[in-house]
Structure P
């Protein structure tokens, strides 16, 4: 496969966008912001799908190579459950991690309640049967993922509450996935910078020998609307509240027509990533203009080198 070289560290797949509303087996308005995981030697995307009423649900798409020949479930995989009142206006923007000690996948997602967006949790072993645990953070809160392992015998969650209009990335801890505390601001917005308006986690944290790699989106409001670009940070492996490094400049941002032509122009919104441990290639799945799904790749060593140059 050949990739178009971007000015950033990431290269876009030339077949982008890889999933569009036209690919869907039933009528929809938009498909975007997917979670990504390896499952049974396939790339599995749990895609946010917006229906023609404006409400969202989640549908699975599978591919052998992670780029082409996607098989999409003929019906929605997860729909809002009326037994969970917080899901009354849709579920969206999932992230998935494998919890080794529990032998199950954990899916954090946004449930859009009457009181605003909340972070909810579901678990599954097979992506056919899902156990909902309800919401784990009060409104308004979004952009959440668990770490893929416990740290010092506690589960760790990154999320993005909105407090007094502020939208920083926070980190919280739990002994049991139910009761959360020890809350701290992790990555704050930076006045005047490209990520000055709000920041939010992208894919789940990625463990590397040098620390937890964090990919996040940053928003800057311009005269023509908001720009959603992508940045990185590195957290200490055993004390993830400690920031080892944070990028100064964005590493990826809207450039192609499909990233500007959609329901929300100027958006690159990563939510899923997969690392090939043998080659060191990082594959990043993102929503483009709140309309389609695309993928770009980068070298993990290049990303870490860039962060080393911007160490605090």
Structure Q
């Protein structure tokens, strides 16, 4: 496998493209917006420059990585030679189903179709294709070039052969793949999101303030980032979307999103990306500075 297509040039998509390209794969980065593609490639270049400055790679490595990436605004053109397509669009089930319907029509019959979804059912996504045995989850962690974990989620109809291929491919990227089954939130978010939601409930109930909650979890539990800061970094809208998937999927009140989270998302306070969440990121370089701590 040498030719990979990645759909979505946002944070996760450009990180996935960066990682594959750095390990010598030819990558087609696809997005409907040329502006998003330009921004994604610029972000990859910036991260590569940072890696060069830290002596993790050299200028030749950087140049080769960028040369391995081509951008496309058309799915049908971008996936022509792809042996694996990884969808990394927004965490919106209708959008993902639309993309996979199109992929099933335009990709070679042997192409494996993967999704970077953090919570949506693999079976539901596979159900809109004629190849459910070739549909699988590849849930990378942010920032993709740095984080080792890949959650490999197999649907009920995903074949053993496809699962084995994706596990081995992940290892070739110097990642640690972990196979899990298709349940709401899988493992990472089934455990993480209720913790973040409980931290927000603690703030909502007046148990403690933002700084105090995050300090307890950092110093007491050894977390590198407090849960409220982490929620800001992920995006409060993304957190709410995943928590709703858990709530709807399990029909259990313990997964009900905190009213404070719902209120903040409704008012446009989404965290780092909007400039305000549980913390204020309005100063011009504050958000970027905080994000760089973890990249």
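The table that follows gives values for the structure above.
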| read-out | value |
| --- | --- |
| Test item: FRET efficiency 1/(1 + (r/R0)^6) of positions 20 and 276 (r between Cβ atoms, R0 = 30 Å, to 0.05) calculated as 0.30, pick one of P, Q | Q |
| Computed -14000 for helix-only ellipticity at 222 nm (-39500 (n - 2.57) for each DSSP H run of 4 or more, over all residues; to 500) - originating structure among P, Q | Q |
| Comparison of P, Q by mean count of other Cβ atoms within 10 Å over residues 132-139 - largest value held by | Q |
| Value 13, calculated as relative contact order in percent (Cα under 8 Å, 6 or more apart), assigned to which of P, Q | Q |
| Structure responsible for 4.0, with distance in nm of label points 7 Å out along Cα→Cβ at positions 28 and 164 calculated and labels P, Q on offer | P |
| Rg/Rh (Cα atoms, Kirkwood Rh) - structure with the largest value, from P, Q | Q |
| Structure with the greatest value (metric mean count of other Cβ atoms within 10 Å over residues 12-19, set P, Q) | Q |
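The numbers here are math on the coordinates, done by the rules we state, and not lab data. A quick note: this is a predicted structure, and the numbers were derived from the prediction, not measured. Cβ atoms are built from the backbone, for glycine too; each structure is taken alone.
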